[in-house]
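Just so it is clear, none of the values below were taken in a lab; they were calculated from the coordinates. Please read these numbers as outputs of a predicted model, since none were measured by experiment. Cβ atoms are built from the backbone, for glycine too; each structure is taken alone.
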Structure P
Amino acid sequence: MQKKMIKRGKRPELMWGLGLSEQLKKQVEMGVGPGFYIRNYPAGAFPWTKELNQNEKPSAAWIPWSVWAEMPEFRREEYRSQDSTQRILIQDINDTPLEMDTVLAEGFLTVVRTPLTRPKVQDAVFRAKEVTSMYSDIYRMTEEILLERELLARKTDQLMFLNKILASATESLDATTILLNAKETLSLVLPVKQLHAGFWTHQLDSEVTDVEIFLNGTMPPEVESMWVEHIMASAADMGSGPVNGFQVVHTDPARRQEYTLTPKSGRLVTLPLTAGQDTFGCLALLCEPDYHLGKDQVETFRSAVNHLGLALRNALMFKEVKLRADRDGLTRIYNRHTFDERLIYEIKRRRRYNHDLSLLMVDLDHFKQVNDTYGHKAGDMVLCKVGEILTETFRGTDLAARYGGEEFVVLLPHTTERDAWALAERVREAIQSCEFHFDGHDFAVTASIGVASVEAGALTKDDDLLIKADKALYEAKHNGRNTVVISKPKVDQISAQ
């Protein structure tokens, strides 16, 4: 037995009548035909705000002039505000004809005079449909234009964002500055609370890597440990290889409240930094929880990170090139060129501010015998150890450099002759106490040190500071080595004093 299917026909189009008499209602219904449904509201029961705002809007409203004329102005304004409904004015044949300007000023599409014949009604409905269709096209075109403008505005914002990323990333060759600027710029599209980074470099002739970790700021030890562990784990996952050691750098030295946030304090995004096919680092961004980017924003963000990766790669390469230019390739302390430049600078500062300035000249005793007896690799080992001793002994404001061969110099601003002598003795004793082991042999080395100073308020010239230190070193060698000698003032200088 087949069930009969009831097909729902197309719903008739709704029209309103406001205060239509039965005769007028029938004339409108006969004129519009069966495709329309006329809902007539008698006088005193016109639709109010709730009905006016309902989803189903009438395509047209038929209103007699006598009803409209008696309606309060605020009610008229409510009906005029219904843009989707075309209002058709009905005038009695005995009424004084209205000018079309008045009809339009009252918010009506057209006016129809009684009797409402079928052609008159259909002509009014045709106009209403034509205007509605035109409004619909205009509305659709407006929506498309607004959408295109919105898309264009978003593209413009994204281009401006990328331009800002490029500008901030390329204004410096310092990784710390680039990362601080990146945090500020990325916050334009993503609520970034913290931005940390890790970079790894493979040691020459070895599979192990050294990792340099840049943390957003100074933080409690337990929090810092969590971030270090996360970045080290990310480095391992991204192919850094076995890690030999790591160094932590704080991009912002100040301790702020947000720097107590752990990797679990929000949504953590860790992104690789690549240059070509090589992954050399990662960015760890801590963001607000439950924050999501749109598809176009994700693409923009990826482009920004790629730009950052290139800028950071350039910064790291510049740092390495500068390190090689400023440092001795073997001992990793400063080279002679850097020392010569710094000496000129410190002499000019001493002349201006009249502070103490001292210089140590260190020479390893009988170093040629080490090379001849144990080989040059053993000699290199000794030189590297002396470089470590000098690095650990002096302040960050001092400058230790390899002057040439087995000779080292240390420039000591704001240091008196007495303090310079004490530091020289500490270095001499540290070198003497070192025990070297190479290829089954044990040996030790000593050093001779010459000290020269220019005291604050002294009348001596400071241009010959290097010469005086060299003469003091020669005297230390002449006196039997493994000793510290202070440069003696000239006779004319003693007379002047």
Structure Q
Amino acid sequence: MAYQLGDLGRLFHDQMYNVLAGGDANVPPAKDAFITWCTPGLPYQPADFTFAAQGIGTGATAEEDKVLLQQAFNFASLIDFIPDATAAYSTDRQEGVWRNASGARLSEIYGQILKFSKVVNDELTDEQKQKLEKFRGLLRVTRTVKDIVTDEEKQVTEDSPMLKAYKAGMQAYIAAALNYNNKRIAAEAAVGEAGKAAVADWANNAQLYQMQLSAAMDDWTSNGYRNDVDEINAYINQVTEKSMLLWKQHLEQMYNDAIVNALTPGERFFSTTVVPGDFASAEGWTGYSMYHQMIDSSHEGQTTSWSAGGGVNWGLWSASAGVTETSSQYSESFQLDDFTLSFDMTQVQIVRPWFFPEFLENRGWDLRKGEGWNYDDMPSDGGSPPKGRFIGYPLQALFIKDLTIHSAQFAQAFSSYSNSTSVNASVGWGPFTLNGSYSHAESGDHFHSESDGATISVPGMQIIGFVNHLLGKTPNLLDGISQDQLV
């Protein structure tokens, strides 16, 4: 029986949504998340994240420090975007953000919100002010570092040990939930001989996967200060609904302190990293596989009340910007007699010490058009789908590695298309890059696939999508607060 390429893509799309954002009684589905797919994926080498595992300015020589700084700039620049709820993170958009030639940067819009927002200012008691300062000190710390570009000392604010432990515990829980969801979905979708292992695995080990999930949650609570950090944030939110002026001033200072000078004169970026920093070489990646017979038993599950990432085209090849060669022969209706897709995956937490979404979700501030805020739209109207300048932000990046596609017909189609493009073009299918150049690398490295005529193997890792947090209506001034109370 033949299967259409587009149907296989939609099956993968639905399965991955349920693995990443779906759930059951043990892993409740996320109500405020949506996924932005990359078309195609963003290739990386493990060494590109040495800065995250080691930190900037920790090299043994000036040359090593420069490499770490360049790595940090590359990642911070590429991740500095506001997701679009209705479109994929395509090649043009990737390069637009990278070159800052199109689209608004997350850091820029967030900075404008901080600068031009009007906040409630009912005077706090001295006791409340002292407690706020204490709690802020428990979540963020400030230290003095030397700028390797200017050689000047500057203040840098970063996560405190408590908050780092909190985020590490959260990441461990996310990894356990990813593994649990993946095993559950694999068993539910399993058919035929190929699915026997997934069914047997779930039947024998479901309780163990659930125990791992519970253990990760318990460890996050006991060693990751989960309840403490949540209580601190709840207190800050409660108190600052009465007066946000001091808090806003503090956030503006942290925002400005997070600016780092890049090696290229005049270029700056906002400090951004990932947790865990050593994810690229760490154990714990989750295996995923999908095969064509799953289409026969699958049903289209509801993902969200609106379609996110509708711009992903699973039937056509994608190529780097400037490549116009296309082929109508290999469309969504292209027939395949067999198809197996497999890879290892992991989610990493994106960490921005200068970015406080708690402020965006607080209800003690507002924006006034024409008073600094000169856009037609507010950050978010909270609609479905949302509309605005800042409807959400990338929270996690989904990395895969060692991609394998087994299908002689798919391999032939890929070979035909890639041969019709330029030698240096990046070629992908759906959210995967199959070969091409590293658009963010200074060394001119290439990302190559290998094919024996029946199987395409893509060694190395790449980002295929982002799990984004969806903001509600922003700003959303609390009922009872008048404009006269805002400054």
Structure R
Amino acid sequence: MSLEDKLYPLLRLYEAAPQPVKSLAGHVYRTLPVAWRQGQAYPKFQQEARDCESWDADTTRRYQVSHVRESLIAAGKAPFYARRFAEAGVKPEQFESLEQLSAYPLLTKADLHQHREEMVNPEIPASQRLYITTGGSSGVPVGFYLQRGVSRPKEQAFLEAQWSRRGYRPGDRVAVIRGGVTSSRARGGISYYDATRDWLILSSYHLTLDRLPEYVAALQRFRPNHLHAYPSAALLLARSLEQTGMKLNFSLTSVLCGSEKLDAESQAYLERVFDARVFHWYGHSERVVLAGQGRHTDHLYFWPGYGYVEFGEADAQGCREIIGTSFHNHVMPLIRYRTGDYAKFSARMDGELPMTEIEAVVGRDYEFLVSATGRQISLTALNMHDSIFDGLLAVQFAQGKPGEVEFRYQPGPAWPPARAESMRAGLLRKLGDDFDLRLREVGEVEKTVSGKHRWLVKMA
């Protein structure tokens, strides 16, 4: 197990510590050998990420058949999958070709909600499980388990490999605007220094025109090589710079944008304002599949050594749902997982890399809550990566006036009402003290005419 995985439960204590303590602890941590910090699996995944960019079709197929079989066998040890596989009449030990995967049942986020504990491989000890949550189609974070010593070093290795297409090198200085909570006060601090990685963490919650000079000053003191940001945060910073005429007095090598969609027009705008190449990628907390732009093209390429990708039937616009089977996580493999995200295909494929290629991932538009002082809070940044929403069926934000927010939640049968106040406190830590937050229990959250979940309801 990596040292990073062992220390992960202490992350919140580290983030809450005074800056001198963080700097000292982080400096000591960064002097340790990378194999200690990231674990023994990290160099193996680094090598695989480098190699699979040049695999031929036969090599890719052999690798994926082998690792899909491993995931199927590990999954089959869990009660949930054992039942599903038996009902479908499939046997993981007999898996020999990728075409056979279509006989296996699809997995939904509702399955994760309802059967998570039954999906865990009982042969792997609890000490190797790392609990994570991610936003679901109902607005409720979906909980699942990663494998300690495997999932996180793998993710780091593949992210670094794809970032290198825009000039990133391990050890480069990075400024991050991705939902890090630097203060729960509206006039609180906008940044802290993460010495464990030599990264500057900037708040995505305090970026307003009147505080822009603080952001510019912090960036110019730190002089990062790369800006790592939610697309919505990068666009907000770029528009603020353009509107005020302020400029950064250093050059960025790249702007790294993930976790939200980024269309071609917005990418071109960011590249013009920051005078740096933008790199966009598609991934998710479940660590099922990962795709990144090429070195010279903006199309997305799925890493064949990361997971196996399939696509559902085309909708009216020709887009197809992304379906993935995870590799390497034998604690809780996800088999033919319906992500709820849709791939857009192009008649013109660039073919720059020998990987499954799509034009873009279709996602929802950027949605913001507005505080009483004018701060814009991205709903992406409000994703709670803990168990605070466990037991809820759906959640939704509603806003009519700046600073006033109603949080609607639909409880399930296992929801303990006593947890409502801790949920409210957790949300306020992210929203800040210039929000009046009201909780409202509902029988069902409001949906669109077509029955889809609405994350944000705008009230008159």
#### Entry: Origin of the derived value 1.8 (distance in nm of label points 7 Å out along Cα→Cβ at positions 28 and 156; candidates P, Q, R)
R
### Summary
Computing distance in nm of label points 7 Å out along Cα→Cβ at positions 132 and 420 for each of P, Q, R, the value 6.2 comes from structure Q
### Query
Given a computed value of 3.1 for distance in nm of label points 7 Å out along Cα→Cβ at positions 36 and 332, which structure among P, Q, R does it belong to?
R
### Task
For the read-out Cα extents along the principal axes in Å, for residues 396-435 alone, a value of 33, 19, 11 was computed from one structure; give its label from P, Q, R.
R
#### Entry: For 3.6 (distance in nm of label points 7 Å out along Cα→Cβ at positions 68 and 196, calculated) the corresponding structure among P, Q, R
R
### Query
Quick one: helix-only ellipticity at 222 nm (-39500 (n - 2.57) for each DSSP H run of 4 or more, over all residues; to 500) came out at -9000 when computed from one of P, Q, R, so which one is it?
R
### Message
Given 9 as the derived value for relative contact order in percent (Cα under 8 Å, 6 or more apart), which of the supplied structures P, Q, R does it correspond to?
### Response
P
### Task
Tell me which of P, Q, R gives 94, 27, 17 when you compute semi-axes √(5λ) of the Cα gyration tensor in Å.
P
